[in-house]
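Novice: Structures incoming, each one as structure tokens.
Rule-based calculations on the coordinates, nothing more; no lab input. Predicted, not measured: the structure shown is a model, and the values here were computed from it. Cβ atoms are built from the backbone, for glycine too; each structure is taken alone.
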Structure P
Amino acid sequence: MTGLITYQRVIFWGVIFLYLASWLPIMFGVIFDKERWIPMGVRLSIAGVALHLVWVAVRWVQVKHGPYINLYEVASSNSIIAMIIFLLAQWKYPKVRILGIFILPTVFLFMGFGALSVKDPVALSPMLDSSWLVVHVLTAKLTFGSYLISCVLAAAYIMKEKGRDSRLLRRFPVNPVNEELNRKFVTLGFLNHTVMLVSGSVWANVAFGSYWSWDPIETWSLISWLTYGIFYHLITIHGWKGNRMAWMSVAALGSVLFAFFCVPYIFVNSHNIFL
């Protein structure tokens, strides 16, 4: 088992290295106007995801459950879902690949944050082992990945608006395309967010005998859901677009990041047993 632990940690750092390595050709390709370097970064990203899947398999064998219990596992599994969504998006919309200049360092730092947390395996209590947990976790990761891509698109929109004549920004997706993609990713994230809340409530009732207990994590998940619900309402019913849509996208992600990075350490809650 000790050898397996060492093996998966080596793979983990290999994944971080590949994501960093994939960011460099995209960054230099954008800065120095060398478009032929950007596909190299995408190929390295694919290699990073492939190695990341190996890490998921090895960690799963080691801990005997999916990588979604402690922060080390959650940061890593959230990152791979975000990367998969990004790679699928750039495959469908090639102009999105340049946004790897933002996505890759974000994922790199997110995994680095996880690497600094407790890495020891945590057994999954039989009380918590439920198919509802799988639904809850999967939709949570799809939610995070979708919202992250939405925020990156919004940041690119804002930068392009501020620097209309910049050679550095002219390769970013044109703003009508950017807005439409942002709307799609917000929709995808919000739908998964809704399923995450419902499945989490059912799972909580199975595990703890209560659908809702106003636990800090539950409360902030609800706050972030309401935030994106208002956002979705504004862009679909009231036609918000442009700068208002972009800034709202950035602000809304803040509620999700606060729930992930701050709430578990500020408040005592039922999810602390996983950290």
Structure Q
Amino acid sequence: MPSVNRLHMARVAAMGCGVAELSICGAIARRHDPDRFFCALFAPPPKREALFTLIAFNHELARAREVASNPLIALMRMTWWREVVEQAEEGRPARQHEVAGPLHAAIRAGLLDAPSLIAMAEAREMEADEEGMASTAALHAYLRGTAGGFAVAAGRLLEAPPALLPALQQAGLLYGLAGVLRAVPALAAQGRCLLPRDLIAPEEVIEAPGVASPVMRSLAAEAPPAPDLTALPRPARAAALPLVLARRDLRRLAVGRPVHRGVMDRLAVLLAAQLSMR
């Protein structure tokens, strides 16, 4: 174990990712999405900054509903970000925003795929539906477009074979599912619930998040199967590394154990990055 820890520390040090050296998007990624930030450290250096930018963009989409006082304002924020992407694709000037500028540059450089980014923004619109998720199938569709869409965009950035993009999308769905289940109490505190309405009334979860425990265990235990990503080339492996965390989280959630991110989770990611995605 000490040798693995030394390898980890040496790798991070070699990447030059000290606090003072992170870009704005890198700092946003590390602060608000530490899982994906850590996985991004294993991307090829020329692609790493664009991956940080993708994480920061995804964070802006995710917080659109969180900071909005009502669903209409959330939709307006999501539309704003979709327009940021469209304007970059059309070659129009970048908007003045700490994430919009780097995002514009990454799109113009051909690193980030505009249609994938637009699809991510459109998938988030479901969050503005006050009726919530109608069913497990609806929840999975939402996750396939959001977290799954992120994984596809990351895969395209890292030049994953097109034939493996559906598997990456499935991996993203699983990571997103674990994230939704972990976030039940936090979302309830915001007056929100993404659990399927046909399994439990959102109002009940918002009032007392603990009542959702049986549903959470069931959703985790009956999650879709993990895809086979063993054929993913090493340079594209960072796009799939969140699946390592998803598997671990869903196993814990399926038996009602709390998820606390720790050193063993990071070591599991490290080993998958170094060895294989088995």
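Novice: If mean count of other Cβ atoms within 10 Å over residues 73-80 is calculated from each of P, Q, which structure is the one that comes out at 24.0? Walk me through the intermediate numbers first.
Specialist: Details: P: 24.0; Q: 16.8.
Structure of origin is P.
Novice: Another question about this same structure. Given a value of 0.70 for FRET efficiency 1/(1 + (r/R0)^6) of positions 105 and 161 (r between Cβ atoms, R0 = 25 Å, to 0.05), point me to the structure among P, Q it was derived from.
Specialist: On the way: P: 0.70; Q: 0.45.
Checking each candidate, the match is P.
Novice: Tell me which structure, out of P, Q, gives -19500 once helix-only ellipticity at 222 nm (-39500 (n - 2.57) for each DSSP H run of 4 or more, over all residues; to 500) is calculated. Could the numbers behind the result be given before it?
Specialist: Details: P: -26000; Q: -19500.
Label of the originating structure: Q.
Novice: If you don't mind, another one. If you rank structures P, Q by distance in nm of label points 7 Å out along Cα→Cβ at positions 33 and 81, which sits at the top with the largest value?
Specialist: Details: P: 4.1; Q: 0.8.
Across P, Q, distance in nm of label points 7 Å out along Cα→Cβ at positions 33 and 81 peaks for P.
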